[in-house]
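Asks: Alright, structures below, take your time with them.
Please treat every number below as a calculation from the coordinates, not as lab data. Note that this is a predicted model, so its numbers are computed, not measured. Cβ atoms are built from the backbone, for glycine too; each structure is taken alone.
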Structure P
């Protein structure tokens, strides 16, 4: 996401989101299945807890979350 507002809108619109893992492992499913609730005081560099793929968890930065199908 380029802005925090864009991320909040994607969440509200129920857009499929993925974690753009900086240490990407080929073949992993990074589709987000759960995301810690977003607070108004968060910014793009706030770490949050997500679950992705088959139930793996990671603490990621909001700026690493993208819409499904984008780089």
Structure Q
């Protein structure tokens, strides 16, 4: 699961900002960090079944934008 999520993050150019905790088999927890701010969200395993990972990429993109906005507000 981690490899799929990080692969999607790599395609978006944000792999260095993404961390994955697979403590739950069915909903790995994803962390996206920008500056000093981190946004976290579980990713449902069924979204990883789509070979294009469209939903996962959208979630990662949204999380990255949220973390970026939070970081900008704190400056």
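Asks: Using relative contact order in percent (Cα under 8 Å, 6 or more apart), single out the structure from P, Q with the greatest value.
Replies: Going through P, Q one by one, relative contact order in percent (Cα under 8 Å, 6 or more apart) peaks for structure P.
Asks: Have a look at P, Q and say which one yields -3500 for helix-only ellipticity at 222 nm (-39500 (n - 2.57) for each DSSP H run of 4 or more, over all residues; to 500), as calculated.
Replies: P
Asks: Among the shown structures P, Q, from which was the value 13.6 of mean count of other Cβ atoms within 10 Å over residues 23-30 calculated?
Replies: Considering all the candidates, the number was obtained from Q.
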